[in-house]
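Undergrad: The next part holds the structures, each set out as structure tokens.
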Structure I
Amino acid sequence: MKLNELHDNPGARKARMRVGRGIGSGKGKTGGRGVKGQTSRTGVSINGFEGGQMPLHRRIPKRGFTNHMRMDYVVVNLGEVQKAIDAKKLDAAAVIDAAALIASGVLRRSRDGVRLLAKGDFSTKNLRFSVIGASAPALAAVEAAGGTVELLLKSKAQPEAAA
């Protein structure tokens with residue numbers, strides 16, 4: 001194969017519809033805009049406008065609110081931790097915290113902290129976790145294997161003191 005023989009697969013690049021280019025094109029004359037009226041002309045911006053009637057997005061009452069102080073935790077399952085230990089990416093003797101999980105490639109980022117969940121098979125003995133939170137089944141599974149889970153307390157309202 002040579003450079004001059006390279007080409008796209010048939011149908012990979014679809015030509016755009018050229019409107020207003022004659023009656024034979026199928027989009028000639030009015031160019032698919034219909035006949036007369038506001039929307040047949042340029043500069044139209046009527047999204048949500050209902051002819052002066054109160055628009056739907058203003059008729060319907062507001063509900064709920066968004067808590068901007070909400071903590072955004074990243075979840076990690078015990079099964080993923082076990083896979084990383086089996087693949088020798090995580091050191092079972094060291095404390096497993098957010099930094100260790102990121103370094104091993106189990107997590108991409110920690111956001112406001114790591115929360116431990118119990119999904120998957122878990123068999124490693126005597127593991128020490130240091131995480132923001134953990135589900136009850138995850139705590140039970142780690143403790144049944146002889147490990148410990150240290151739960152950290154962190155709040156957006158009270159940032160950590162600089163040491």
Structure II
Amino acid sequence: MDYRIEAMEVLLCEDCILQRYFPLIPYKAQLLKNLIENHCLTKTACLQLSDELLIEMGLPTVELANLFRQFLVMYDAKEAKLKEIDKVAANEAEAAAFRELYLLPGVKAVRAKLYCDSGYTSLSKIAAALPEQIIQNTSALILSQNLPLKPPLPKEVRTHIAVAKALTLYAV
């Protein structure tokens with residue numbers, strides 16, 4: 001999915017990004033400002049930029065330009081992952097929820113079902129939630145139904161919220 005480049009504000013943060021992308025964080029503000037000023041307004045448009053242009057816009061090396069491109073696509077859902085939805089969903093409503101939740105990194109059948117059963121049936125519901133709420137609600141469901149599951153970790157939830165915001169609030 002494509003998103004407006006302003007989504008970098010929520011996606012490129014230590015709270016929710018993999019450590020290998022931390023070197024991009026100091027350049028985020030200047031890069032974002034320059035991308036917007038140069039009318040590079042979406043993830044797809046930024047992927048088309050040459051190394052030279054990315055360096056002009058605030059990234060100091062070719063290595064960081066390549067890392068930035070990797071960052072832009074790191075949350076793209078893989079087709080193979082999405083194909084399993086019809087096999088694992090119990091009904092059409094659950095399949096519809098799974099189609100959204102599977103866009104979150106690391107979410108497959110077990111986590112999607114836990115989120116759905118805890119009331120988080122869409123990206124917009126996850127985007128609007130606080131990490132503590134999601135952890136508390138999923139933990140309560142696990143406990144009340146004596147499920148052999150673990151609640152999501154705080155960083156996992158923060159990442160899911162950030163990606164949900166990118167794909168809803170900043171959708172193209």
Structure III
Amino acid sequence: MYQGIRIAGFGGQGVISAGVLIAQAGIIEGKEVSFFPSYGAEMRGGTANCSVVVSDEEVTTPIVSRPDTVIVMNEPSLAKFEPMVKPGGVLIINTSLVNSKPTRTDVRIVNIACDDIAAKVIGNPKTLNMVMLGAFAKATGAISLESVKAALPKVYKKLAKKPEVLALNEKAFKAGEDAVK
């Protein structure tokens with residue numbers, strides 16, 4: 001199994017955090033992983049994207065130029081990253097912020113209203129990246145809820161002391177899984 005992933009959006013959406021969580025979840029599952037972030041100089045609002053690889057075999061490069069899965073969290077990311085998805089791959093789109101329709105017909109499109117689900121269903125807009133991670137896990141099978149739950153306190157040390165926040169993130173992840181048809 002090899003899953004090359006690109007996650008793209010703007011700063012503050014948890015794009016980089018989502019990539020770190022995928023990589024840590026892969027490590028917990030005993031897989032080989034790589035993580036390579038790229039972001040603009042702005043702290044919030046600037047562009048952010050990352051490449052993540054989760055594989056059963058050695059990862060030879062952290063750069064994912066033809067990803068199996070692309071996750072787009074905002075409008076500009078669709079135009080930039082849609083062409084990169086491998087034919088037969090998966091394109092996951094945050095329809096809360098992306099109004100354009102993808103042009104590819106050779107990939108599986110997964111539409112999920114991350115911001116809406118995070119704000120209205122979960123009650124916390126900061127969980128939108130966990131909603132997207134749940135959708136990613138369901139659409140690809142690359143990681144599991146159990147490994148993400150185990151990764152959260154490793155990635156965010158302060159969360160280990162806040163079980164209510166861990167539970168909220170788990171709820172958001174499950175909501176993302178449930179939103180995938």
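Values quoted throughout were computed directly from the atomic coordinates according to the rules given, and no laboratory measurement underlies them. Nothing here was measured: the structure is a model prediction, and the numbers come from that model. Cβ atoms are built from the backbone, for glycine too; each structure is taken alone.
Undergrad: One of I, II, III was used to calculate mean count of other Cβ atoms within 10 Å over residues 57-64, giving 16.1; which?
TA: II
Undergrad: With distance in nm of label points 7 Å out along Cα→Cβ at positions 9 and 145 as the yardstick, tell me which of I, II, III scores highest.
TA: Comparing I, II, III by distance in nm of label points 7 Å out along Cα→Cβ at positions 9 and 145, the maximum is at I.
Undergrad: Of the structures labelled I, II, III, one was used to calculate relative contact order in percent (Cα under 8 Å, 6 or more apart), giving 15. Name it.
TA: Clearly, the read-out refers to I.
Undergrad: Match the computed value 6.0 of distance in nm of label points 7 Å out along Cα→Cβ at positions 33 and 137 to one of the structures I, II, III, and report its label.
TA: I
Undergrad: I, II, III: which one has helix-only ellipticity at 222 nm (-39500 (n - 2.57) for each DSSP H run of 4 or more, over all residues; to 500), as calculated, at -16000?
TA: II
Undergrad: Hey, another quick one. From which structure (I, II, III) was Cα extents along the principal axes in Å calculated, if the value obtained is 43, 38, 37?
TA: Here the read-out was taken from III.
Undergrad: A further question follows. When you work out mean count of other Cβ atoms within 10 Å over residues 25-32 for each of the structures I, II, III, which one comes out largest?
TA: Looking at the calculated values, the largest one is III.
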